[in-house]
Structure 1
Amino acid sequence: MSDGTIRRGERRDRLVMAAADITAMMIFSTALCMMIEIFIARLTFFQSVQARIAAIPVNLVTGRPYGWFRDRLFTFLGIDRTMPLKMIGGDTLAFVIFQVPLYVIVLLFAGATWKQIAVSSAFMSLIFSLAGRPYGIFLDLCRNLARRVLVSLRDRETISGELLPGAGEEEAS
């Protein structure tokens with residue numbers, strides 16, 4: 001195997017972190033959208049559940065890309081955990097920039113007119129602005145839980161002697 005080959009443990013780590021990003025997107029968007037749909041748009045509970053079920057594929061596909069986008073935006077803007085105001089601004093900016101275009105695409109597929117898209121997008125930009133930092137906090141929480149799982153798995157592997165093959169070693173088929 002070449003030096004660029006990803007070890008089994010590294011692949012597992014990436015999958016766990018991707019699962020954390022996807023899980024965060026699924027839970028947060030379900031809770032936020034159900035509140036908006038039921039309390040503002042006046043959908044019934046069952047209509048909201050149907051809408052959330054329909055949104056599952058979008059959340060599955062966008063959960064990890066959003067996490068990657070947010071990480072890159074924070075790096076580009078020089079945001080770290082010691083800057084609370086920059087964290088608020090970064091999370092707000094990331095959420096709006098990423099989510100509004102997706103929302104426009106969803107509305108286009110739903111057959112909305114450009115006027116409807118403009119009005120809805122303006123309203124959702126406000127909602128996304130308010131939701132950006134809370135989502136960032138929740139995403140970080142899910143990622144921290146995933147890191148704890150990974151540390152626990154590594155500790156268990158070390159104790160049991162099931163060390164992962166190192167870089168350059170062939171895995172058994």
Structure 2
Amino acid sequence: MSITLDRTLVEAPTLTVEEVQQFLYREARFLDDKEWESWLELYAPDAEFWMPSWDDDDQLVTDPQTQISLIWYGHKGGLEDRVFRIRTERSSVTSMPEARTSHNISNVEILTQGGGVCELRCNWVTFSYRYKTVDTYSGTSFYTLDTTTAPPLIKRKKVILKNDYIHHVVDIYHV
């Protein structure tokens with residue numbers, strides 16, 4: 001005697017471009033308003049956050065484990081530690097005082113979607129005010145979202161910083 005179980009797979013919801021835009025705008029607002037806990041809640045426990053550096057041949061490095069990156073956190077715990085240091089003023093003196101930022105998102109595009117995952121990209125510009133100076137950072141970010149949760153969670157964020165010269169330390173709130 002054999003028993004056959006009928007399993008109905010429930011497809012994860014697909015996101016519209018407008019929903020993705022609202023998600024990205026919310027992340028930007030949390031960074032601008034220094035709502036650190038709300039920002040961290042957007043990330044899955046195993047989320048990767050990576051900003052590769054440019055090598056001497058003007059190519060992006062390809063491996064955060066063996067090559068120098070501008071920022072690399074292999075899981076949410078690294079982001080949580082960074083936020084703890086920012087909030088408790090245990091950050092390096094080069095990050096004090098905290099910058100006032102304005103994130104601007106554009107060119108949002110869903111690259112692929114299915115199986116509970118949404119891959120997207122967007123361009124961004126961040127204006128950062130500190131020491132009576134406004135610095136401008138710009139780039140492209142690539143996200144992998146887990147759409148099996150409500151709201152979706154960031155599983156991976158890869159940030160490509162386009163600036164050739166950086167006047168101050170770049171931190172998570174700049175990108």
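A short reminder: the numbers here are calculations on the coordinates, not readings from a lab. If you're wondering where the values come from, they're calculated on a predicted model, not measured in any experiment. Cβ atoms are built from the backbone, for glycine too; each structure is taken alone.
If you rank structures 1, 2 by Kirkwood radius over Cα pairs in Å, which sits at the top with the largest value? It would help to have the intermediate numbers written out before the result.
On the way: 1: 18.4; 2: 17.5.
For this comparison of Kirkwood radius over Cα pairs in Å, the top structure is 1.
Which of 1, 2 yields -28000 for helix-only ellipticity at 222 nm (-39500 (n - 2.57) for each DSSP H run of 4 or more, over all residues; to 500), as computed?
Source structure for this number: 1.
Out of 1, 2, which structure matches 3.9 when distance in nm of label points 7 Å out along Cα→Cβ at positions 114 and 146 is calculated?
Matching structure: 1.
Given structures 1, 2, which gives the highest value for relative contact order in percent (Cα under 8 Å, 6 or more apart)?
Largest one: structure 1.
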